[in-house]
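Alright, structures below, take your time with them.
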Structure P
Amino acid sequence: MDKNQKALVVFSGGQDSTTCLFWAKKHFDQVEAVTFEYGQRHNNEIEVAKQITEELGVAHHVLDMSLLNQLAPSSLTRKDQPIVETEGELPSTFVPGRNLLFMSFAAVLAKQIGARHLITGVCETDFSGYPDCRDIFMKSLNVTINLSMEEDFVLHTPLMWLDKAQTWELADDLQVFEYIRDHTLTCYNGLQGTGCGECPACKLRNKGMIQFLEKKEAKTT
């Protein structure tokens, strides 16, 4: 990677995308972030994203994608639809086409701001049943975007093969563990920091944090 090139991070203000933002700042001198407003369950997400990018001095773009809410309603965008965990089916929080559209629009923005590198926090290891988080999809999309725009974008997925414990470990390696623990918003119920502790996102995040801290403590004893 050429550190002098510009990178654009798809950013929600959650644990994964904030870890990716710090990862990008380590690997690239010029970093900007883009957040999509698509009628997500809690507008807190947008405010947290603005807060974090302002604190880090990162140029922040917010794009209106509210049409996605009309086309693909889910419990992630509709408060009247309960968040439920299912087996063998797509989870109720899956928004069809979300990452396809987000990365495509991010590429259009990247072209305008002169960024060659696109960074997203999708992950296959903690696979929640989202087909648009898989490595094969992201690699395919990278090729498609480049063919459609005659560009040479590089799509980075730093967390693709990390579980949540390893994502916390990466944050610790980047010396931002406490910041991500206290400032990010991953909770489906819109609670910043430690969250509600009950929703699927909080359970996954907290389980990973406990596993990481236990592993770290074992290394020091």
Structure Q
Amino acid sequence: MEIGTVSKTRFLPIQKKWGKMFEYIERTPSLHDVMIPGGDTSSLELTQLDNIDHRLLSFPHAQRIRLASKGLAVCPSLILDESDSWAKRVIQPLSPGRKIGKSVALHTQFNHPNEVTWITTSAAQKFFEIGVTLRNQTVFLKGYYVYQGDMVRGLEDLCTHLQEILEPQRNIRITIAGFITPSFVVDLPGRGGKRLANPDECYDRSSRRSLFRAPGVNGSDRLFEYHDPL
């Protein structure tokens, strides 16, 4: 049996494509939270990152700006190397942002405690001393130790049952302070969005089916299904 090849469309960081995005943000005053995802912001050219920072800070309603990067987890030398200016560009919008009441944060992704080494700790400490807000977004993976895995074909062996995320969620809330308790989240299929990992309607462990209630774009509630891996 022959297996066909699949070509993927590459989305390169081409600035001429960003105009419509900036226009949308500018004409949508209800948009207060803007995230710059990836690829990875550490792969952007410095002029590109400068352009993004400048434009976003100029929008009065964009109050919270988040830069997404695994640079801290996979290449902390980007931050510790004084000759590398990527970290400086991440830090640069902090001061002007705070002066006009805006929050600028860096979101990274450590998926396992073993990824936290002395060098990543040193890099995080450097950001902490400067005043950079750091947040970690991790994935709950089978075999690893907080996002529930998406229902993606071919990745069932890495996904966990919903029950496996509910147990640590329940137990962790009695061990640490509420303001540092992580949120355990299910990113619902069908544009249901990110919901706390507590099924609103039901969770049938025998059929591995759960129902979540989430508000739709028009404000009315909708039900979304999530299925555990077989």
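Between P, Q, which one scores greatest on percent of Cα pairs over 27 Å apart?
Comparing P, Q, the top value of percent of Cα pairs over 27 Å apart belongs to Q.
Can you tell which of P, Q yields -14000 when helix-only ellipticity at 222 nm (-39500 (n - 2.57) for each DSSP H run of 4 or more, over all residues; to 500) is derived from it? Please report the intermediate quantities before stating the final value.
Values: P: -14000; Q: -7500.
The correct label is P.
From P, Q, which structure was volume of the Cα convex hull per residue in Å³, for residues 55-158 alone = 140 calculated on? Intermediate values should be presented prior to the final figure.
Working: P: 140; Q: 132.
The structure behind it is P.
When you work out mean count of other Cβ atoms within 10 Å over residues 183-190 for each of the structures P, Q, which one comes out largest?
P
Bear in mind these aren't lab numbers, they're just calculated from the coordinates by the rules spelled out. Note that the structure is a prediction, hence the values are computed from the model and not measured. Cβ atoms are built from the backbone, for glycine too; each structure is taken alone.
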